[in-house]
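Just so you know, all these numbers are worked out from the coordinates, no wet-lab data involved. Since the model is a prediction, treat every value here as computed from it, not as a measurement. Cβ atoms are built from the backbone, for glycine too; each structure is taken alone.
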Structure 1
Amino acid sequence: PYTKIPYSTVESPAHIQLALEAAQKSIVLLKNQHHTLPLAHTIKTLAVVGPNADDEEVPLANYHGFPSQVVTPLAGLRNRLPGTNILYAKGSRHVAEVPALDVIPTDYLFTTADAKTHGLNAEYYANSKFQGPPARRQVDKNVDFYWINRLPAATFDRENFSAKWSGYLRPPTSGTYSLGLHGYEQCELRFNDSLVARINNEHEPDLKYQPFVLEAGKTYKLELRFANTKPAPLVQLKWEVPNQDLQAKALAICKKADAVVLCMGLSAHLEGEEMKNFVVDGFNKGDRTKLKLPDTQLQLIKAVQALGKPVVLVLLNGSAVAVNWENAHLPAIVEAWYGGQQAGNALADVLTGAVNPAGRLPVTYYTSETQLPAFDSYDMAGRTYRYFSGQPLYEFGYGLSYTTFAYSHLQLATTAAIGQPVTVSATVKNTGARAGDEIVQLYLANTSSPNKPEIRTLKGFQRVTLRPGEQRTVSFPLAPADFSTIDDAGHRV
């Protein structure tokens, strides 16, 4: 039977620590030429650039819970480098076709048509149906609310309240704006009395927007309604201002910096499920049609690289990306995935050397989608590290460290009794100057079975923490079933 459990709005320190450690362990160092990483704590000016640098949605990915706070890469670096002048610019859209929306500042919102008082008129109701007189009236400077740590009124039920905002928008410049809503769960925006966006998504926050040609200095009527029955109320009124040269702003701060951290990649608005209406270059309804980063991001990366600064490329994404040009021209590349609520702090720990990265790739990074069979072919030939015979960009299980390791004394019995396990062992030594984790991986190659033989299969891995100069013997027992495969009839042979 269903029992309603009060929603905890504050994570415990132990929870935060677990989230931090999980994110730290998942980060993969893909390239580190000329010891670009870790960043020195004495660095004076650091530029943090990219559409994923300060977007709280990105680290949470699809189908996520609702933490009280999300630490972005920008916030994490500011936390970990308090003495560094950190400059930020978005730099580019995720893809050229999708606007990069920001919360509309109070400077352009007004309570009345004469545009004398900044903000919007707000009415809050102690139910989700806008019923009865408002329980609270006030002027809100803008609409940027995530009511997980607080509510409009202490007496409100977190999962049963609603709100209305009304007022006027006066744009700073003439041109084509994108105007819309980001919210969870029921939101509706009207612009000059016409419906602009409606959100009703019970699973996760959604984003809806439309383009509008607006004139500078002219006032436009706004009305926004929000109804909530979920434990994580969220509503934001957003826009994208026209005629912004995002790349120029990014290059300007990069020129002032001693080093640049580029936070690029994908987001849940590009890859995922239930995206039936989303089709742009490289993406088709949540699926990927190209593996490389979108052109608008690659253009920014190339422009920043041309400045001659030390550049660290940080990738935040859920599926593999083909960063061929980036691998050939940038000194350092880090795969950070969608790291959750502590993603930014975990990333900063790795970038500054507080944590020695030890993540390993759980998927193959191909050079291009042309290396893969047709998507509607269900034959495994050529797919995944087990059946792919080509040369990947980064292989399954790959990952670097700030230290180095050496293997020796591989031991394996030449004969074994039928039905009994076989043990494989090797000595692993930290040959570098700092402590670190090595992920020891054991693979078997199928060299005899005619049943679509796997090229290799991971049969075991162990995380080993070693101090400089320390060594340890790592052993793997292999059961008879490990030396088997499944034939076309579904039998283990």
Structure 2
Amino acid sequence: MGMETELNLSLTPGVASRLARHRLLTDAKPIRERVVKTYYDTPDQRLRRERVVVGYRKQGRQWLSSVKRVSPAEGLSAGRRHWVTSGSLGDLDFSHVDDGSLREWLESLREELRPAFTTSFTRSAWVLEPRDGVRIELALDRGWIEAEGRRQPICEVGLELLAGGVADLFSTAGELQAELALHPEPASKFQRGYGVLADQELQVVKAAPVETDAAMTVTAGFRTIALACLKHLQSNEKGVCESDNPEFVHQARVAIRRLRSAIRVWKPRLPMAFVADFDPLWQALARQLGETRNWDVFLAETLPTIVAAFPACPQAAELAHYAGRRCAVSRQVAASTLGSGEYSRLLLDFTAAVLALPEREGRRLEVFAPRCLDKRARKVWQLAQEALTSDATARHRLRVAYKRLRYALEFFAPLFPGELLRNYHLSASGLQEMLGQLNDLAVARELIDEALPGDPGDRIRCWLETRSDGLLPQLEGLLGEFYGQRVPWQPHS
């Protein structure tokens, strides 16, 4: 059994043709080989669900049997347990797996395992020694994933750490990226193969439950959550760049908001330089996606109610025309942003910094979490009193504070299982929806100021203001109901 540390980056065929001329590769000689690998699973894909990979790889005239158990924290860099032995295609011999429970489980499924998909590509591999004591294998793979008669191209670089530290791996990736357009690839060939097998369209991906536990150190908890947020973001980035479905932008924005909320929760325990370097970058990206999301919501949800309320108003028609053009432009900006080299570099640099965070002995999540949640709950309560008697700006501050509380509770949810947590979330759902409606109305007024400046938009702005004021009594009732709930993070008799 071996341990691997890998980093995968996608690139275009044009960039791939220039890779060998990069200064890190000029003194190294490549080894080229044809790689054909067939992956197996049961018809109901039990191996996939359990994060187990079984495959047969052809190396020359020999077939190698491979079994991997992939860690839950998949992402830009993943640790794996890996067993390899020689064999014949389809033998399905698991005697070399020294994890007894895994071996027995695979043997129990032997009769059900079938070929699922095949990857076939040409690999050019270099061993790099960028610094003393550091050895990294760089492999350029170009070919295809094939399943059920369908194909998807492969064009990617894999970096595997042979000697040195994880920081050396990311440093080398950064040196390559400084001159070549490389992007962290969020999905492995294995994961993409299942997409080809299912003939899937692009799928909107929501945040998955975060696998934290009470015994984690504070730093380990942050690392787990930050990498989960990056995975959520990257799972939607292709949809932002290639689809008109507004939910891709929404989920990408949610991922960044969750990540920034985590940075705020952990700020007292993070190095000052880490927060100062990265929080402004994530804030800028969130702002760019936020503008796109605002126009998406306005066009899909708010504008139809305005047109219905003012069917004969020429300003409503003018507003609809402007919003359509503005939404299309903002989507192009969002796609360009997530397709930029700056975004790719941010992903790499942030991941490297997260993995390099120093571990500190002391407080565990079971002690850290309740104090953080108490602090955010108090903030929400303070802002709630102001929001009921003030303006849209105060209500926006309340909404932001509430989201930070909700995200923090989701981060720590595995620490507080049970009915109390479910009831708390249920009571908050109505409050969340109401704050969202009020925010959409406030944002709509700002967008109308842009589209119809001055007097032409006054009738519509006044109508939106009246609708907003009419929701305030409901907000007061929902806040009272929410604060009548017992908090799930404090012990109760």
Structure 3
Amino acid sequence: MVSFAEHSSLPIFAGLFVLLVLLLTTTGCSTLRNAKPWHRIELQQEFNAALIKQNGASTYTWSDYLQQEEKLFQELKTQLSETDTYQGYRYELGSPLNPLNHTTNWNRSFVVKPEKIRAGIVMLHGLTDSPYSVRRLAQTFAAEGFLVIGVRVPGHGTLPSGLLTATWRDWAAATRLAAEELHRQLGDNPHFYLLGYSNGGTLALNYALDAVEDKKLPQPKKIILLSPMIGISDFAGLSKPLELVGHLPLLSSRRWLNKSPEYNPFKYNSFPVNAAWQAHRFSRHVQQKIQRLASKQQLSNLAPILTFQSIADSTVKTAAIEQHVYRHLPANNSELVLFDINRHQNFLPITRTGASRYMSSHFAPALRAYDLVKIANRNSNTTAVSEWRQEAGSLTEQEQPLALEFPNGVFSLSHVALPFAVDDPVYGLTPNTDEDYGIRLGSLHLLGETKTLIINASAGMRLYCNPFYPYMETRIFNWLNLPRIPGN
């Protein structure tokens, strides 16, 4: 466990004192009186790790988790029916943005069980996110004969206020319940896998590390990570003092880094300080666990890892996945796939130097115990891309042209883009219109006068889907070494 004391210093305390004084003198009577209901209502039926202790680790199961979740969403529906939801967007009872109105609420945990089970996989979404983010991959895996459990991580899928009190231990406990349930249903079938996106990647890795130390836990055969939250902003380390300040009556609004309109049906736009603090503590916890196991030479028992990561990522530190994970791994067929920025000559004059040099600065050719792969322009005169692979133990980079390219105007991928195909009905550049969830964020082309929309300019510029999704999906199944079912 990482405590704040481990990161404390006199300059930090002095800075926080100044911050506190500034807040006291500039906010006046800042309370949550004027906050939206979804920022102040705290649902009582949410799962937390203490429920397992209360009921006994051997008796509380995934089935109990789903029953608890059912109570939670009934409470959510009741609260919204008794609350003024004007301008609530995804929380307005009759709104098409409200997932409660959809045939399937993709903010909830789901289980997909094929007729004939070849393998099983637990899928974990990211921070402020929901199981919708792994839905497309889950459907593909299910079609390939995988039993799929998609976990709604505690604090997510309901109200952003759910992240005011959720802890990383709650998230880890839910992950363990899902893994144990998958193992129970697989029986003697050894093909148990984990897939995690963003904070879900940290959860998947944390569980696998726990399974290395605790032989009673089902051990995954392989692990797939998308934009894993292994290293995050340094500011997150200061979030706990800000959270404590936020509990003061005059400063309760300071429990939030931002309170934004909630127009995204499957992801919170608002972000509480506690969420940043928990993500920081959790990433540090996993980093230290890896270092400890590496020092004991126990990582030889860790399952191979396949990671997909964008070089351009404003949420996590891309280099952290190599620094804190991959450089400690044994030669076990692990692979790190990096999506480079668009290096077409037309983007060169407007690309920041740091972004342009990031790949060469942090991932220069070197002897490694894993395959390093980058997806990048074939040359500066084209938007077409190749796979550039440097195999473990080699300094030579081999090129394999792909039938893919950067779409017009796309200068990089983003943290949020990786799990979504270009035809995703909400986040796709060319959305599938057979499904309608009230908004198509990925295909918005926002031109008009400033200060007209509630969506800020940076949100309108961010890429929400992965133009190289077909490559990623194919690479996953090739790496798993499980032949795909003909016709899929």
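Work out which structure the value -3500 belongs to, where helix-only ellipticity at 222 nm (-39500 (n - 2.57) for each DSSP H run of 4 or more, over all residues; to 500) was derived from one of 1, 2, 3. Structure 1 accounts for this read-out.
Can you tell which of 1, 2, 3 yields 6.3 when distance in nm of label points 7 Å out along Cα→Cβ at positions 114 and 466 is derived from it? Computing distance in nm of label points 7 Å out along Cα→Cβ at positions 114 and 466 on every structure in 1, 2, 3 gives 6.3 only for 2. When distance in nm of label points 7 Å out along Cα→Cβ at positions 50 and 338 is computed for each of 1, 2, 3, the one that comes out at 1.7 is 1.
As an exercise: distance in nm of label points 7 Å out along Cα→Cβ at positions 394 and 426, calculated from one structure in 1, 2, 3, equals 3.2. Which structure is it? Walk me through the intermediate numbers first.
Numbers: 1: 2.0; 2: 3.2; 3: 4.1.
Working through the options, I get structure 2.
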